[in-house]
Structure 1
Amino acid sequence: MKQLHVRFVLLICVANAFAQVSPKRVIIDTDPGTDDAMAIILALNSPELKVEALTVVPGNVDGKQGLENALKIVSLAGRCDVVVAGGAQHPLNQKLITAQFWHGKNGLANVELPPTKCKADPRFGPDLIIGMVHKYPHEITLIPVGPLTNIALAVSKDPSIAGLVKDIVIMGGSISGGNVNGAAEANIYNDPEAAQIVFNAGWMVTMVGSDVGERTPITRKYLAELQLSHGPQSDFIAKIATFYLDRSEKSGYSGAAMYDPLAVGIVVDPTLGTLKDMHVDVETRGEFTRGETVANRMGSNENNVLHGDHYEIEGVIELKPNARVCVASDADRFLEMFVSRIRGK
């Protein structure tokens, strides 16, 4: 009896250990530009993650170029096992805005990668997301690092997935001004209606915004460390990081914001970010604020009640948080992790 008890305890210990080291299944929804490529390569070289699929959304480049870029990136990494599928070809309710200004004509800093050895999956990206979430209920973490069009289409078609994903960690939004204009961050600005759907789908969105990404820049110091060792992936990342840094420095920045890689980093290690629960709405109509993520830091709105010809404040209306907003990052620790995982690959 004692031996059976010991064996039972050992089995539990082994099971718990396996559960702790079992990688997180992730789907990265991406508009492959320079920082997307960094994020994808980081994810593929992180043992904590099992990248099940890349779904492509237009943003930094159009959908056709984005799909080609995604296939070339996974091919470079020798990972044709990762499913790659195209998705929406335009935002829900406006014309597409592309960002070759920041990312180069091909979205990848004008670096020409070898022809891909991988083939695109014929499924429509949002349908692929729905299928995988049902195949692996409560196991999939969605990491959208582009406009939220594909995610909005998926959750609109099948609202049940909001309760079946393990987590959704987006790179998008900001609670302290935008990077497109004074109010809006680029991914949200490119499809505000989609973002509004995603934030109100019934799940808790972890929001890694441009404001935190800008406080987590790759600098010449980290680029030099990245260049110390050589390999197909690290040489590619060094080239696009050089382009990205040059472009950022010309615009007056001391480094290049690690927007998308930071979102992946926080999925790998949540302690890299400081998260605060808030209620976030998306502005879709403002003349100057369309695409702004409006975060309620107080968790409530004043309750104004009409009395005759005027309103009076009668307490507050509590708001349910719908987002975990990243308000700070451990920048150096993240950048050290990024460089160490990519160097020499």
Structure 2
Amino acid sequence: MIDCDVHAIVPSVHALTPYLTSYWREQVEQTGFKGPVDSWYPQGLAEALGHVATDATRTAAAVFSGPNSPSLAVLTCDYAVETLHNPDASAALARAANEWLAAEWLARDPRFRASIVVPSAFPELAVREIERAAADPRFVQVLLPVRSESPYGSRNFRPVFAAAARLGLPVALHYGGAPGTPPTPVGWPSLVMEEVAGATGVFQTQLLSVIAGGVFDEHPGLKLVLAEAGFAWLAPMLWRFDKNWKGLRREVPWVRRPPSEYAREHVRLTTAPLDAPADPGQFAAAVGQLGSDGMLLYASDYPHRHGDDHAAQCWDSLPADLRRRISSDNPRSLYRL
């Protein structure tokens, strides 16, 4: 069993100072520079979880305990380096975060794997960090916040996808991000509930952009992971996407197949939060609507909680072979474990 989304939270910039160059250590120690001060999560929610998942030993004890615990876990470090407008600072903090992960997490527990933190607002610098960190095989994917200044299908981001494809790494779009733009198409919401519940629309926009932009046509081996996105929204969205592609495909001649085919071949989704029917017995039907048993990846999303008791009931309602695909076969194939 592989857990494909376990958070590793940087407690403060001071945790990273041993992994910074002397110049950036001086900036932290002698100036007011504190690194990223924003968060991928809405204000208040991030603070509530800030004391959890900052330590490898405690996180391992929580994630790898119990009779049904995973044998491996993929770390996602949502350190908001994209909020730093100085490209050198963003790149330096991303590199330090990855070296912190390697030294403080991966070296302390061999059951951890990690995602590469990149300065996503600066694609050229992101490529350099991907190439550097990928030399360590314990880093198994590239991590991007799902919220970005412009959609990821934009040509500005092509170097990032090209580097990941060249190195055989999936790219994970994870819930959150702080690019300085509103999290909705019509401006800033007033409530945390609006932002959290509306995040599905951001994932939809990014998936539309990546497929319509021809990213998978350019990189036939690339895989895209949508992490902490849910999945029940995908089937109806793909139906609508296919319908509109039939009428507008002359605009995108490089998209040679229905978008749903690209999604089933290239896209994977983590299971937490589990947007499941109220009746656990109907959960298998919801999974079946995806049209593929190879798209879902088990995840706990530790330390976040998403109605775990109901999720366990839904999980138990699936046939044993499908549970095995989701919890083991799919992630092992994706990450070449």
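Every number in this text was worked out from the coordinates using simple rules, so none of it is lab data. What you are looking at is a predicted structure, and each value in this text was computed from that prediction instead of being measured. Cβ atoms are built from the backbone, for glycine too; each structure is taken alone.
With distance in nm of label points 7 Å out along Cα→Cβ at positions 133 and 181 computed per structure, which member of 1, 2 shows the largest figure? Provide the component values of the computation, followed by the final result.
Details: 1: 3.1; 2: 2.2.
The structure with the largest value is 1.
Could you tell me which structure in 1, 2 was used to calculate Cα extents along the principal axes in Å, for residues 221-300 alone as 42, 25, 18?
Values: 1: 52, 32, 21; 2: 42, 25, 18.
Going through each structure in turn, the value belongs to 2.
Given that distance in nm of label points 7 Å out along Cα→Cβ at positions 125 and 245, derived from a single structure, equals 3.6, which label among 1, 2 identifies that structure? Could the numbers behind the result be given before it?
Details: 1: 3.0; 2: 3.6.
Only one of 1, 2 returns 3.6 for distance in nm of label points 7 Å out along Cα→Cβ at positions 125 and 245, namely 2.
semi-axes √(5λ) of the Cα gyration tensor in Å, for residues 29-172 alone computed as 25, 20, 15: which structure among 1, 2?
Values: 1: 23, 18, 13; 2: 25, 20, 15.
It was calculated from structure 2.
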